[in-house]
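Just so you know, all these numbers are worked out from the coordinates, no wet-lab data involved. None of the values given here were measured: they were computed from a predicted structure. Cβ atoms are built from the backbone, for glycine too; each structure is taken alone.
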Structure I
Amino acid sequence: MNPINVICASDDKYVPYCGVMLTSLFENNKERKIDVYIMIDKPLSGQSTSRLNQLQEKYDQGIHYCVVDSSFFEKYPIKGAGMDHLSIVTYYRLYAADLLPQEVDKVLYLDCDIIVDGPIGELFDMDWNDVAIGAVPDMCSEWQEFYDRLQYDRSLGYFNAGAVLMNLDYWRKHDVAKQCFDYLSNNYDKTENNDQDVLNVVLRNLKRRLPVTYNYQIQMRMPYFYNTFSKELQEEILKEKTPKIIHYAAELKPWMAYYYAFPFNKVWHKYKKKSPWRWMCDQLPKTRKFVAIIKRYVLWPLGIKLKKPQLVE
């Protein structure tokens with residue numbers, strides 16, 4: 001069996017969420033050799049490193065660190081509505097082909113706001129040939145404004161870059177990273193979704209559409225997004241009850257107190273309890289913290305004024 005290679009980006013602030021994601025990955029792929037490459041721009045704290053080491057030893061898998069020179073991306077601040085939870089580490093995946101060992105021919109990039117809730121080895125057993133990337137449609141993939149802004153045909157589609165299989169052999173042979181850097185340098189004014197926009201434009205003819213199970217964005221069943229999808233995609237979403245990769249792509253995350261009623265909340269907390277961060281408390285809002293505590297831990301579990309997001313069934 002081919003090994004599973006995973007790459008992610010983090011800093012000390014995001015290590016706990018990265019660690020929960022890796023716990024879920026290791027828990028559900030115990031029969032495969034896994035090598036994880038964490039991209040960082042400076043050494044992690046002793047506590048972060050210690051807990052990641054615990055994770056590595058518990059599952060007997062590999063965790064490696066790749067130091068990124070972030071100076072290029074400092075010229076291109078994160079922008080876009082609802083992007084406050086992002087930092088320039090989101091760009092680091094563009095360095096993957098250069099940072100990882102040459103023998104790593106393909107790698108799965110995963111955002112830290114993800115849970116791997118099933119085996120994913122078959123992604124690495126596929127024949128990728130001349131495809132640069134494998135990805136799932138984005139929840140906004142039917143919005144014409146994206147294609148107008150980025151100036152390519154809507155029929156080519158728009159994917160979510162939070163969970164993508166990168167064919168590093170192709171990236172190296174065709175210097176895809178340079179194409180991405182050049183596009184960002186020359187078209188920064190057009191980008192709203194940062195590196196995701198860059199990847200979609202540069203790789204618009206070089207992608208393979210993956211099943212929704214490999215990047216099930218939690219908003220996909222919300223009418224605001226669901227009603228824009230094709231009938232085929234709607235059917236695929238509704239049929240997918242146990243996705244292998246759950247992506248909490250909204251600004252509200254499962255480690256935040258107010259996420260309680262949103263989809264797959266219990267799944268995330270199940271893996272948190274198995275991780276070295278099991279005692280981590282839910283993140284409280286900056287204001288009215290006492291109110292948040294009462295709602296989250298007293299009223300909502302009792303079903304008192306619990307507002308659940310509307311979902312298509």
Structure II
Amino acid sequence: MSTRIREDLEAACRERLNKPSLRVISVEPIPEGHSGFTYFVTADDGGGPTRYVLRLPPPGARIAGPADVIRQGRIMAALHDADLPTPAIPALVAEPVVDGRPFVLMEAVEGTRIEKAGVEQNPLDISRSAVGVLKRLQSLPLGRTGIGDEEPVSLQAEMMRWAWLMQRAPEELTTRAGELGGLLATHVPVERPPTLVHGDYHYGNMLFRGPEVVAVLDWEIAEIGQPLLDLGCLCIVSVRRQYQGAPNPGGAIDVTVGELCRLYGADAGEMRWYLALSLYKYASIFGYNLMLHRRGKRPDPMYEHLTDTITGMIDEGIDVIGRGA
């Protein structure tokens with residue numbers, strides 16, 4: 001671990017938190033997940049050790065999109081202030097002060113990851129809590145989301161975003177992607193009033209206490225947009241259960257798409273399009289990350305185990321939207 005990160009963080013926290021005797025004892029990379037530069041931090045200002053989570057953008061990255069940790073911190077701080085399950089943010093510093101980068105320091109939330117909670121708790125109780133938190137997030141006025149001044153993302157723009165990634169995925173896995181993209185473009189539903197959208201709302205991005213969601217993490221691709229997009233993300237976990245042996249955070253949660261729609265109160269017919277879009281979206285994300293892995297730009301062998309999932313999700317999307325056409 002870089003000594004510079006520890007030293008820079010200590011100096012910044014002493015100043016920003018007004019704790020001149022604070023010591024950063026340790027900074028350790030978080031092994032779980034695939035979101036990059038996230039660390040557990042232990043600090044002590046004389047009252048005993050306190051655990052935090054540090055988020056940094058990649059070194060040298062342009063501060064935009066998923067690398068914009070300040071935007072992510074602003075969202076979490078706003079939601080925490082609204083009593084929604086996100087971490088408190090003691091420090092949010094846009095200046096490049098930790099290893100030449102801006103940073104977000106979050107309070108560590110005590111909770112279990114889905115791999116453990118999914119085995120120990122009732123799956124329907126977990127899904128009920130996740131859907132309940134989603135509806136609370138979506139009921140928050142846009143002005144209290146931290147990004148309420150941003151322009152809402154239309155469904156056409158949403159589709160274009162994932163089409164860009166799909167075009168960069170390995171061609172042998174995406175031969176039917178154009179067919180699915182065409183079906184989606186032909187059957188775009190009427191848009192609802194926009195809400196806060198997490199963008200990657202699944203059990204792997206949550207922490208649990210018992211079956212209850214106590215933290216929603218990883219706000220890298222959040223936006224103001226259509227609410228059923230996040231329900232689609234949650235449904236993907238259920239669909240991916242059919243791809244045996246492939247990585248699937250939350251795969252132990254045996255709750256059907258129909259049950260998730262019932263918990264949310266979504267119309268199953270309307271939801272088919274959003275499910276098909278979510279299948280296209282995650283196939284594009286996995287395919288794009290597989291391309292980066294194979295080119296050595298972002299090594300992560302997990303994505304080699306998702307080739308059947310990528311092709312299967314595209315086929316499934318065509319089938320889903322075809323049933324609703």
Structure III
Amino acid sequence: MFKRERDQTPEEPKISVSPTVESIAPGQGTLGQEAWYKFCRNRQALFGTVVLLIIVLSVLIGPFIYSTPINKIDFGQSSHPPNWEHPFGTNDLGQDILARLLYGGRISIAVGIFSMSVAILLGTFIGAISGFYGGWLDMILMRLTDLCLALPRLPLLLLVIFLFRDAMKAIVGQELGIFLLIVLIIGGLNWMNVARLVRSGFLIVREMEFVTAARALGASPQRLIWIHILPNVISPVLVAATLSVGNAIITESTLSFFGLGFPPDIPTWGRMLYDGQNFLEFAPHMVLFPGTAIFLTVLSINYIGDGLRDALDPRLS
């Protein structure tokens with residue numbers, strides 16, 4: 001007797017599809033894909049990213065589209081509320097607030113980014129050297145870090161800017177001199193937390209087996225620090241970098257609010273708050289719009305920082 005053979009259905013060819021955000025789940029894909037998946041699942045981080053992109057594109061492209069002069073004085077339009085001609089109103093000198101807001105956003109955001117760069121570079125270098133070598137060098141660098149953390153930051157900022165502002169103006173000019181001075185001071189007083197984060201990461205990673213193996217194979221200390229250990233402790237540094245931008249923007253706004261930041265003809269957001277503080281009763285729009293810009297920018301950056309922290313933490317699923 002013949003046995004009837006069962007119908008054999010050919011197997012469907014497997015098609016490899018590049019993973020998308022929806023197809024990646026925790027525990028699948030590379031570390032980068034899992035981090036991207038968790039970041040995209042964070043609604044606050046996505047909200048912060050969208051808002052920050054809108055603000056950055058507005059200050060970069062806006063002055064070319066809305067080309068009203070920022071320092072044109074017209075006392076006939078003094079302190080006008082928002083209208084069709086001036087969507088955000090005018091200040092006490094009749095200057096358009098929207099034009100000044102778009103122009104000043106470039107400076108405020110640039111101060112935040114460059115100050116963050118100074119703080120991250122300095123803090124990463126000091127933390128890496130301290131955590132890798134240890135011993136007396138670690139003790140000296142950490143006591144220096146503790147000393148800088150104990151200093152009253154705002155009074156020190158005001159004092160240093162007051163002492164060196166005229167010297168920087170004479171060397172590189174007024175606008176660039178104030179910009180460099182503010183960037184260097186803010187960055188120079190915000191590296192301590194980064195240094196402690198990097199040091200703690202180095203103390204853990206330097207004892208791991210792959211570092212011991214690299215050292216046994218003859219890797220130099222420089223290669224161990226920058227090639228083998230630092231990439232494994234970079235996650236908290238990225239989070240600290242995002243938060244440092246927001247802190248720098250607030251600090252620059254505070255300095256300008258006290259009259260020790262940029263001069264009146266350079267309309268940063270903090271300077272606009274300082275100029276409008278005496279007109280709150282009858283022209284609140286003079287402080288409403290720059291204050292809202294600072295609030296939304298710092299809030300979105302903090303949301304992005306929180307999203308990065310959660311996405312890069314392997315302990316969170």
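Here is how the numbers come out for the structure above:
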item	result
Entry that produces 4.1 once distance in nm of label points 7 Å out along Cα→Cβ at positions 134 and 286 is calculated, selected from I, II, III	I
Read-out relative contact order in percent (Cα under 8 Å, 6 or more apart), computed value 20, structure in I, II, III	I
Given 11.9 for Kirkwood radius over Cα pairs in Å, for residues 166-205 alone, calculated: source structure among I, II, III	III
Structure from which -22000 was derived, helix-only ellipticity at 222 nm (-39500 (n - 2.57) for each DSSP H run of 4 or more, over all residues; to 500), options I, II, III	III
